[in-house]
Structure P
Amino acid sequence: MVTTSGASPSSVRHRCSPRIHTPRTAPTKFGILIFPGFEPLDVFGPAEIIQTLSSRKPMSLYWISSSTSPALDPVSTLDPDDLTINPPAGIDTFKRHTAPTTIVPTHTLAAPPDDVEVLLVPGGLGILSRATEPAVAYLRAVHPQLKYVVSVCGGSALLARAGILEGRRATTNKAFYEHISTTYAHGIRWEKKPRWVVDGKVWTSGGVSAGIDMALGWVAHVWDEGLAREIANVVEYEWRNDPNFDVFAYVW
């Protein structure tokens, strides 16, 4: 277990939110929840940051399928057929891509890892499928034991359904912002302008690529901004490190 404290402040930490949860020890067990129809960059962008971080800090990464079967069947980004939960107008213009990506999970919800400290929840059109109900139930159950829960894009809708965002500030995918913020309006302070929002141990980001910026912001929060910038340079990524501004709030 890493015992390095995240006590060193950074400018990123002060800009994010007045209510920030800082564990006494840096987390080492990172899980990513995947379900049919997840958005690939929501997952692989932050995964790249965690993989690069693991060359400096010991990290374990779990790929957790939303399936309730013990079989480790591949999980595809292909959009499910049962998009029945309040699909937003014009959704057909976003669906039915023909080049899906698949991931073979390390765990399923039949036997999830019991030591996850940080759980990332991606978005994607799969959030509109009723097949995500087991994922929502898992989020509701596991949330109390987590040091951090992190959503990218429309993954915030699953957090909302699990009751995790109740009484908190949050943001989400800007293209679907109106749909998500109105569908899950009760008790949640949705904010469109931020690139990512921190409220306690809950971190939510805007759409797709915003997850990379948030992941680097999380590294800066837990360790320091210098390490986050070092990782950004290694992966040759131009970090948008202002959590309070997202240009896609204006594009959409």
Structure Q
Amino acid sequence: MPTILITGAASGLGAAFLAHYAADPSNSLLALDRSPIQPLPTCAARLTTHTLDITSEPSLASLSRKLKDVPIDLLIHSAGVRGLVPELAQSHPGDAARAETIEVTDRETMRAAFEINTLGAFVLIRMLLPNLRLAAAPRAVVMSSRMGSVSYNSTGGGYAYRASKAALNAVVKSLSIDVPEVMFVLVHPGRVETGLVEWKEEGAIGADESVREMVALVGRLGREDSGRFVDRWGKDIGW
């Protein structure tokens, strides 16, 4: 029975990934989020949930102890934040661009985005490496964003989100080199309607649609794909 660990599993992409993999009775599931995760009665015996903040090293150390000697076959890391200035996102709902310009982006917004999107991801993945190494063919699929592509950036703005995702890309690329026994892939899920912002952005697709396409992609990935940065169909994205 393969073991799949999903972060950000209480909502958005993480919840959609959890629902998909829970439908297969051969999967054992570990679900993480800082918010409580809704129970799935149909797979209660195969699902273990953990409520924790990935920016808290004591919480991650506690999780590491609980998962000692548990092999993880597939890690899907989807926890993240959008990096908008909170006050402006609340006072101008629907206008993300206004909440991430050069004039309004502040130190705290940048720091929060890096703490979760970059540092939290790095510490979590590093902590789980012993579990991944216990699996026969371990894979780690990390949700990134095309906004983290420096070569793609032609519109500016988005300082906290772009920078934290570009840094995440650098971290995961290095992991793919330093830990060759684990396959690491960065995936841009598309513009998806999730909890990253409190409104539906124009052109956003549903989390279920994005996850269906990414699950198909995950099924095609092999060791030779480690270190790639791709969209949900598997097309490479420039760094």
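Rule-based calculations on the coordinates, nothing more; no lab input. Quick caveat: nothing in here was measured; it's all calculated off a predicted structure. Cβ atoms are built from the backbone, for glycine too; each structure is taken alone.
When helix-only ellipticity at 222 nm (-39500 (n - 2.57) for each DSSP H run of 4 or more, over all residues; to 500) is calculated, the result is -10500; to which of the structures P, Q does this value belong?
Q
From which structure (P, Q) was mean count of other Cβ atoms within 10 Å over residues 75-82 calculated, if the value obtained is 25.0?
This value belongs to structure Q.
Identify which of structures P, Q gives the largest calculated value of FRET efficiency 1/(1 + (r/R0)^6) of positions 83 and 163 (r between Cβ atoms, R0 = 25 Å, to 0.05).
Q
Mean projected area of the Cα convex hull in nm², for residues 27-106 alone was computed and gave 7.9; which structure, P, Q, did it come from?
Clearly, the read-out refers to Q.
Check the numbers for relative contact order in percent (Cα under 8 Å, 6 or more apart) across P, Q and tell me which is largest.
P
Using mean count of other Cβ atoms within 10 Å over residues 147-154, single out the structure from P, Q with the greatest value.
Looking at the calculated values, the largest one is P.
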